[in-house]
Structure P
Amino acid sequence: MNEPQIVRVAFIGRTSTQDQQDPTLSIPRQFRNCTQALPSNAVIVLCFYDVESGRKKLSARGDGNAHELFEIPVPRDGSIQDLLEEAERPDRRFDVVICEEIGRIGRRTHISTNIENRLEEAGVRLVASDEPFSLDVSHRREKRSTQVLTRRVKQGVAEWYVMDMLEKSWDGFETHAEQGYNIGKPCYGYQAKRVPHPVPAKRAKGIKKTFLEPHPVEGPVVTKAFHWRAAERVGCEDIARRLNVDLVTNPPPTPPDPERAVGFWTGANVRDMLSNPKHTGHMVWNRRARKGGGRNRANPVSEWYWSTEKTHKPLVDLETFVLAQQVSLHRERSRTVSENRNPEAKRTYKLRSFLFCSCGRRMHGKSKHERAYYVCAPKKEWRPEGHPSSTPWIQERYFVEGLAAFLSSRVFGRYRQRLLEANLQAVNEDAQQDRQQRLSMVSLFSP
């Protein structure tokens, strides 16, 4: 009798991120189950596996090095990308690829079927240890309908399972934030108030949850910085300079990695502090993408989750926080003060960053014949409809004289009290008229 032909098999494995599973247990288990499912004439000759999420795009798969953090007792010959690359070569060293179950190939159906299709086009079959399969090398036509049905069902279940868990996890984090629990290092201005974990089993292990409470030293710094930003429209770099004058009263923030601390305030520190909505007393979650390909990138504000009620003592009221966020829209790329600190500057402009064109753009200063002017000259492709094609030059003295006249008559003039009363009366009359119009509209639709 002829000896049975040996089938060369490549093992493909995957375990999730290292903080959710133990690769030193998962990979050997997958390898053992695959070995036990193979017929006697099949031998695993190569092992490919990764420690990564199965929801990543195929182009991003296999580029990590998390497997190097563990002593996994299964020799590794490469990643899933190395497997696909060798499968498409004529001198490949295997004939069949086996995995423990189809979810190890990918948690998204279109990714796992794409990998399966690429292997089949290269003449390599993909089997799973938990599916019915045969490696009979005879020329008889194999019946695979049950295998295909089982695999497609399991692919759908795997994708549903992950999506269901992510949705429930999202809801859990929202509830966590709604109850006021903080995740991660407390933001500058607050300190951690640790309480026993509500789950007895976790409480017995000493695990705690964290609320936020104002830091006795850092809290007043946050309030002071928000006041400068909202009331005086001070730039982040200038706020940092003010805080650096007294680092005892205004201690700089410490990053999660203390070795990265610079020991003083920077504009980036101030910007991060002023943009953190937790200072309003609300717990806010999902400001940054921490997992997957996010790399700690900032999420859009629309994706943030705010607790409906305040969960800790605010360091700034919500109105001031909103005003502080709006300051950047009005002083983008503009200095805090009109004086130019550059020693080589020949001229400064008194109303710099305060004058806007009717198109909404900030007017900038120009000099001509030793006179100061303000102009709005957007590029042709950025010029809004109706904007003058020729650039208008307006002398600074006209703005200053008009502003001085307004202040002297309307703000500091002798008749300012009378003007204020007249304006208030006009406002009241307008409000009364608006109320009467609303009442008349209601009466029209009343039965």
Structure Q
Amino acid sequence: MGALATRAPLWAPRSLSVREAAARMQAHGVSSLLVEGDPPGIFTDRDLRRWVAEGRPLEAPLAEAASFPLLALPRTTPLLEAVAFMVERGIHHLALLEGGKVVGMVTHTDLVRQEAQLPLLLLRRIEGLVLEGYAREVAGLVQSLLEAGAGALEIGRLVAGLNDALVRRLLAEAERTLGPPPTPYAFLVLGSEGRREQALLTDQDNALLYAEEGHEPYFEALAERVVGGLLEAGFPPCPGGYMATRLHMSLEGFRRAMRGWTEAPEPEALLKAQTFLDLRQVGGELDLRPLEAELLAQAQKGVFLHHLARSALAFPPPSTPFGRLPPSLEPKRHGLFPIVLLARFYAVYTGSPERHTLDRLKAASGKGALSAEMAELLGEGFGLFFRLRLRAELKGQGALSPKALSPLERRRALEAFRAVRTAQGHLRLRFGLR
């Protein structure tokens, strides 16, 4: 990606006035200045517009108007990974590093001229709250990236970043209408979106937590606006009701609910607990780190862990007599579900806070709960089935004929099924499950 950085970055001292910084940017024809310091920062044309719109003094030092810290990636970062990084963080300028030093800058304008045009145009639609057609545009993006040879998991991460940006934009608009939140809150995405493993838009899975009770009307209205916006953008409602319009509660209310789900894990309670084990915060100022640690500790208790292990065996891979795949291969049910459930179990078992399935498998291997070879085989299988799922869903199908797979894909699918059977067998023996 370094070839995109055609000019050296322009630096400015923290004491430079905002007025002088704007003049320097105009003189050099750039849309950003890097601001000296430890850590360094950045001052962009967007920062300047915001500063002026707020009526702030132009003689103020640059340190007051700039954004800190400067976000950067190595110069060798692949293009799609860099785009995903920018989308996730909602930034339009990215510094490039070589040998620990900033050697160049990449902007949205640079990337729109490259193959990154589609995701960045989608991000601009989100910023303008142009919701109609969002789902169709995402499907087109996924199709284009797959045909261009992009990795399926990288596509999933990129789309998750776009969806996160949409939620944050809807939250900002809701706060503008309803007023500032009366107590800190956290907007959560759950399930595959929480794991960053959703590419095409499937059912909403989200929730809303807030610090103090007594402010329910405000957060009910906030949830209605965000969920409504997601529906307008093309996210179908969750048939099970896992949406913030129903799942909104105080922190203490959530703690009570979670204790109930884990201490008496009936089927519905087990499903709710597992869904929240994949939570990821995408908006709001409430710090959920203490709550996430409590959630993980609660899930590690004996009775719940036993049920979690049993649920990891709920989707055995299909039989493959004489090395033949089933006549109808369902990538989600046959391949993704069993690997996701195994990875989630081992994340809880080892106390890992990771969310993405590959990160959970890697963490389990690092702590000795899975062999490095098994974690690698399951990870490769997960990547394969994720790509096959995208191919099937882009055709409006939930299954594929084995004939639609290349010989290499068929062989890797068989290897993945063997790995899942082995991993499930080891888990069954370890916990004495039948």
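Tell me which of P, Q gives 0.50 when you compute FRET efficiency 1/(1 + (r/R0)^6) of positions 69 and 253 (r between Cβ atoms, R0 = 35 Å, to 0.05). If you can, show how the numbers build up before the last one.
Working: P: 0.75; Q: 0.50.
Of the structures listed, the value fits Q.
Output the label of whichever structure in P, Q has the greatest value of percent of Cα pairs over 28 Å apart.
Details: P: 71; Q: 57.
For this comparison of percent of Cα pairs over 28 Å apart, the top structure is P.
Computing Cα Rg over 2.2 N^0.38 Å, for residues 29-84 alone gives 1.25 for which of P, Q?
Details: P: 1.25; Q: 1.34.
Source structure: P.
Ranked by mean count of other Cβ atoms within 10 Å over residues 173-180, which of P, Q sits at the highest value?
On the way: P: 16.0; Q: 12.9.
Result for mean count of other Cβ atoms within 10 Å over residues 173-180 over P, Q: largest is P.
Looking at structures P, Q, which one was distance in nm of label points 7 Å out along Cα→Cβ at positions 37 and 301 calculated from, given that it came out as 4.6? Show your work: numbers first, answer last.
Values: P: 5.1; Q: 4.6.
So the calculation was done on Q.
Out of P, Q, which one gives -11500 for helix-only ellipticity at 222 nm (-39500 (n - 2.57) for each DSSP H run of 4 or more, over all residues; to 500) as computed from the coordinates? The partial results should precede the final answer.
Details: P: -11500; Q: -16500.
Only structure P yields this read-out.
Can you spot which of P, Q the value 1.6 was calculated from, given it is distance in nm of label points 7 Å out along Cα→Cβ at positions 157 and 357?
On the way: P: 6.5; Q: 1.6.
Of the structures listed, the value fits Q.
Bear in mind these aren't lab numbers, they're just calculated from the coordinates by the rules spelled out. The structure presented is a predicted model; accordingly, all values stated were derived computationally and were not measured. Cβ atoms are built from the backbone, for glycine too; each structure is taken alone.
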